[in-house]
Structure 1
Amino acid sequence: MKFSRKQIAFSITALVIILIALAAVVTGHRLLYRQALNLPPDEEMSHIYIHTGWDFEDVMQMLKEQNILKYPRVFEKIAVYKKYPERVKPGRYKITSGMSNLDMLNMLQSGRQDPVNVVFNNIRTPQQLAGRIAHQIEADSLPILNAILDSTYHQKFNIPLHQIAVMFIPNTYEFFWNTSADGFIERMHREYLAFWNSQRQEKLSQIKLTQAETVTLASIIEMETRKNDEKARIAGVYMNRLRIGMRLQADPTLVFAHGDFSLRRVLNKHKLINSPYNTYMYAGLPPGPISFPSIASVDAVLNYENHDYIYFAAKEDFSGYHNFSRTYQQHLENARRFHKALNDNNIR
């Protein structure tokens with residue numbers, strides 16, 4: 001069978017068109033899988049943040065402003081084809097220099113976030129806690145603070161407001177960045193329940209303190225020393241005072257009662273404040289924690305050192321450690337040396 005010249009020309013033209021179409025498809029796939037990110041040469045990874053309530057236009061605007069994509073129009077077309085605009089998920093996402101348009105899209109569409117390590121320690125007040133957390137997750141400090149102070153949670157968890165620090169165990173926790181204020185509170189309650197495991201519950205029964213009492217005493221110790229290797233000994237001093245009915249006479253409780261955390265030196269005039277947190281005036285433990293104590297401080301109470309020390313005073317070398325004594329006379333001598341060092345260094 002012979003083909004006419006027109007038929008041959010038509011076949012060649014059709015073949016050329018098919019080859020061009022195939023080349024376009026191949027080129028499109030190459031664009032699809034080609035490196036999609038514009039990271040600095042010295043960076044192997046970075047993060048993008050998609051906020052709660054954002055739509056696809058917000059996401060594209062962010063990607064363009066940060067110059068993330070080498071081929072934004074290609075990414076946009078693929079995203080529309082895969083219906084990503086209908087399923088935008090907030091979160092913190094890790095991007096790497098080897099990712100393609102499709103890699104990034106699949107990650108965003110599935111909501112495969114890179115968690116954040118939320119860290120908090122050295123916290124005195126709920127306001128400080130809310131501020132610290134707000135710097136690490138999407139939720140603002142005010143909603144977090146409102147959730148911490150929400151009476152609904154206090155009733156639900158059976159923890160009074162003045163003892164709320166009991167529920168927040170300073171540590172490092174893995175969170176999704178877009179965790180809400182309520183989500184943060186609920187998670188902290190679960191961590192609190194896990195913290196008080198059977199071993200710590202057994203310790204509570206041995207030392208004859210409740211969880212709230214233990215954390216309250218730990219919060220005082222937290223403010224007395226940063227030296228973890230000394231905390232159990234200080235805990236033993238306070239347990240001795242509680243046992244014999246002696247007032248705790250803890251300076252950090254006076255600082256809390258006055259609400260002036262800038263106080264560096266507690267004087268006799270500060271001991272006159274009429275507050276249940278004034279442990280010079282009132283016997284026993286104060287109503288609740290005066291800080292959010294570390295795990296080391298809580299465990300120091302649970303494993304307090306058995307000894308016969310009744311007093312301790314900061315060492316005059318300002319090392320952060322303390323001199324311990326069994327008698328008031330010994331204590332006065334230790335305190336005298338420390339106060340002399342304060343005066344010599346003009347610390348008022």
Structure 2
Amino acid sequence: MNKIIKFLKKNILAIVLPLLMSCSSNTSQVIEPPLITPIEFSASPIDLQGIDAKFAKDIAYNTNERTKFDIFLPNTSQPTAIVLFIHGGGFVSGYKEIAYGAVRADDIRTYLRNNIAFATISYTFLEQTGETEGVLKPMNDVKRALQYIRSRAADFNLNKKVVLTGKSAGAGTSLWIAFHDDMRDVNNPDSVLRESTRVSGVAVHESQASYNVDRWINDVFTDYNLTLNDVASNSVLANKITRLYGIQSMDEYNLPQVQSYRKKVDMLAMFTQDDPEIWVSNIKQPVVYPTRSEVMVHHAFHARELKKRADVLGVNNVVYYGSNPLLYANPSNEDFTTFVVRKLNE
């Protein structure tokens with residue numbers, strides 16, 4: 001009997017709401033209730049070193065296989081801010097549990113000690129071959145994760161203040177959300193999508209300045225006189241770019257529909273003076289002509305271009321870029337976690 005009562009408590013909305021709607025005088029549209037995954041706390045995957053906090057894993061924010069997140073919640077009576085971490089992997093690999101490595105585990109403990117929650121997000125991958133939807137697919141997953149977490153702020157004891165963090169693909173996704181106009185849809189029947197996507201800050205490593213490759217040619221890599229042919233001739237990079245836009249070859253790059261798609265993922269063009277402060281570090285790859293794919297997508301000049309744009313707009317920024325030698329370091333020397341905590345305490 002106790003098991004039945006617990007089941008009914010957890011699933012009452014899913015059972016009752018459709019019945020109520022079916023009895024409504026307006027039966028032309030039946031709206032499904034939002035996905036409400038029960039929160040079941042379990043052992044932490046990292047040593048919390050005595051910090052009073054709870055952990056829950058694999059909370060579904062959508063119905064796709066990979067659309068899940070893990071969350072750490074400090075035990076406090078006051079609603080808290082939250083850090084969202086988006087893993088990298090070129091949108092074809094990676095996993096949310098990478099956040100539990102030694103360095104990021106230290107970051108998580110720092111947040112929890114400051115009464116800040118932390119979530120790490122998985123998202124749908126691009127297909128290795130034959131991709132048709134493109135990078136908007138995983139990026140919209142992350143957008144929904146942000147909105148879902150906000151929609152359940154009361155369940156997680158959150159105040160809805162968010163800083164986005166990530167590396168590589170996770171970094172680019174963070175910037176795309178942060179620089180985009182608010183993507184809330186106030187009239188959407190899905191209550192999750194009625195939540196705001198605006199955030200308080202972004203802190204990223206090894207980011208791209210844009211997912212419109214025209215930006216790489218015309219802005220990021222002007223020092224090298226790079227051309228589209230140079231990019232297309234690198235088969236590894238060409239495959240990555242075609243996956244980004246859901247096309248099958250670089251011959252389709254300048255088709256009108258692909259030009260339109262590229263504008264939708266051009267976060268550098270979306271960057272405006274009302275956007276949040278950014279912390280960016282691109283210091284891993286050598287500052288050389290970008291012949292290798294890995295160098296091109298993580299090049300120091302992506303961070304340089306983001307700083308240049310931020311300075312023109314008057315948006316505060318903490319940026320570091322260049323490797324052997326370091327070309328630029330913010331005079332404040334503010335590190336990653338200090339920036340995140342500062343933004344969430346402002």
Structure 3
Amino acid sequence: MNPEQVFHPDKIKKKKKGLGLRIFLWSVFLFLLIFGSIVIAGYHLFLQPNIVTTNQQPTDFYIRSGSDYTEIKNNLISKQILIRPADFEIVSQWMRYPQLVKPGRYIIHHQMNNLELVRLLRSGAQTPVMVTFNNMRDVPQLAGRIAAQLEVDSAGIVNILSDEVFLSKLGYNKYTIPGLFIPNTYQFYWTTTEERFVMRMAEENLRFWNSERLQKAKSIGFTKNEVITLASIIEKETNKNTEKETMAGVYINRLKKGWPLQADPTLVFASGDFEIRRVLDKHKSIESPYNTYLHTGLPPGPICIPGIASIDAVLNHRSHSYFFFCAREDLSGYHTFAETYAEHERNASRYRKALDRLNIKK
């Protein structure tokens with residue numbers, strides 16, 4: 001027998017050991033390959049940036065109440081925010097976002113990844129809206145301004161503020177309700193309801209009318225609503241804050257004497273023509289409780305929603321002996337004040353001539 005053909009168990013063991021090692025190494029290699037592929041795929045799906053915004057700036061994204069996932073996805077696509085919509089779809093489904101849709105205003109940042117975006121949208125952690133209103137003529141105009149900033153319906157706000165029972169609970173009526181609103185900037189969630197908006201304004205009104213302001217109103221014999229009503233006239237008479245306290249003093253002097261206020265802005269309000277630039281004699285005969293040429297005392301309610309400066313001007317009005325004022329003939333927006341009617345007529349004559357030169361007839 002050839003010695004080389006002699007059976008060697010050790011050699012066989014070595015061969016088996018080598019084969020097992022190769023199988024193990026290949027298994028490890030395949031595992032790492034598969035695991036690496038999963039990691040890379042997971043990175044692309046979850047962590048790779050998938051959001052592009054205009055000029056790389058944060059962008060607002062609104063989800064209306066009642067929206068479903070399909071609507072949200074289509075909205076993101078239509079706004080060209082998603083780089084790879086299919087990846088967003090996979091992550092959304094994996095994270096069960098279609099069952100967890102929450103309305104609101106969300107701020108989306110450039111280069112957010114799918115994980116960050118879906119987490120944000122399904123969390124309901126919406127970014128508040130800074131709601132601002134001023135120079136509002138009446139409740140319908142205010143409602144429209146609010147509806148442009150929140151999800152609320154303007155008609156819904158008007159309807160709530162037309163409910164006399166509800167108004168009475170707040171201490172207002174259909175004439176005085178504009179006084180509920182204090183023009184300012186307020187923080188709201190975009191999904192705030194009409195009812196919650198009104199109640200928040202009632203809370204802000206109570207906060208505004210602190211003990212100091214209430215005491216000042218009491219010291220001049222006015223209620224809150226009366227202060228607001230006179231402030232609304234001041235608001236429409238001038239936009240110069242430096243002369244508002246003097247002007248408020250004029251009207252308070254007239255009230256103390258029992259004179260009619262003869263405030264031209266009340267005639268504009270009574271006429272319903274808010275484009276009037278020049279009040280004429282024909283306007284003074286309009287039959288309306290807001291006509292302060294025909295009726296003494298304050299009108300039944302505000303003729304606009306006055307700003308804080310006008311409200312505080314009434315509360316801090318200047319004590320003086322002026323009973324008249326007239327817009328200056330230089331059309332600067334400022335007024336000239338007078339103690340006597342004769343002096344006032346001279347001032348008014350100069351102002352009328354200035355309007356005539358500009359051919360302002362109405």
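No lab work stands behind these numbers, since they all come straight from the coordinates. Please read these numbers as outputs of a predicted model, since none were measured by experiment. Cβ atoms are built from the backbone, for glycine too; each structure is taken alone.
Can you tell which of 1, 2, 3 yields 15.9 when mean count of other Cβ atoms within 10 Å over residues 113-120 is derived from it? This value belongs to structure 1. If Rg and Dmax of the Cα atoms in Å comes out at 21.2, 73 when worked out from the coordinates, which of 1, 2, 3 was used? Going label by label, the one that fits is 2.
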